[in-house]
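Right after this note come the structures.
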Structure 1
Amino acid sequence: MGEYVREDFDKVLAVVSPYKRILLTPNTLTEASNLLGQHLEPERSRLLETLRIFIGESCEIVVASADAAADRDIPRLGLTDAALSCLVSRESPSLL
């Protein structure tokens, strides 16, 4: 696994900072937790504590796996991204 550097964090921050809120799904949070959990201690505990705080301040939306799996793009996207795709539609423009 390649290492992330400060510039990677700055790039992510530049993308998300213009938005008032970040929508999350259990799928995205699980993937983030799994990635952060790959670090060694004491960094691992510090990162997961930061994730815990972030989750408490965020808006989490549950998309049933069956609904995400019904997305026509799941073979290309995978489950996590298909769940995100389910959130973005003409019916839910406020989520964009």
Structure 2
Amino acid sequence: MLADKGYDADAIRADLAERNIEAVIPGRSNRRVKIEHNRTLYKQRNRIERMFGHLKINRAIATRYDQLANSFLGMVHLATARYWLKFVHAA
């Protein structure tokens, strides 16, 4: 699970360990015992957050106009394709 420093809690880490999920959460600066994490995998989290930021430019996604999950997913697909076409056209 990729998460920000805000999710650095022993309870969250214990729950993830019970479910055999690898926690890629950097430790907070005030933590006494430093916890190691995969830095390259954590850097990819930034890419995911930027993609959501670009998707939220579309008003229908940011405010979630669609009531049904399928309609919302369709709108996410359209927004993603529109975002992707910018790069294809530029290349």
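None of the figures in this text is laboratory data; all of them are computed from the coordinates on show. The structure presented is a predicted model; accordingly, all values stated were derived computationally and were not measured. Cβ atoms are built from the backbone, for glycine too; each structure is taken alone.
Here helix-only ellipticity at 222 nm (-39500 (n - 2.57) for each DSSP H run of 4 or more, over all residues; to 500) was calculated and came to -16000; which of the structures 1, 2 was it taken from? Structure of origin is 1.
For percent of Cα pairs over 21 Å apart, the calculated result is 43, so let me know which of 1, 2 that is. The read-out comes from structure 1.
Taking FRET efficiency 1/(1 + (r/R0)^6) of positions 36 and 68 (r between Cβ atoms, R0 = 41 Å, to 0.05) as the measure, the highest value among 1, 2 is held by 1.
Of structures 1, 2, which gives 26 when relative contact order in percent (Cα under 8 Å, 6 or more apart) is computed from the coordinates? Structure of origin is 1. By the measure distance in nm of label points 7 Å out along Cα→Cβ at positions 44 and 60, tell me the structure among 1, 2 with the highest figure. When distance in nm of label points 7 Å out along Cα→Cβ at positions 44 and 60 is computed for each of 1, 2, structure 2 gives the biggest number. Each of 1, 2 could give distance in nm of label points 7 Å out along Cα→Cβ at positions 12 and 76, but the derived value 2.6 comes from 1.
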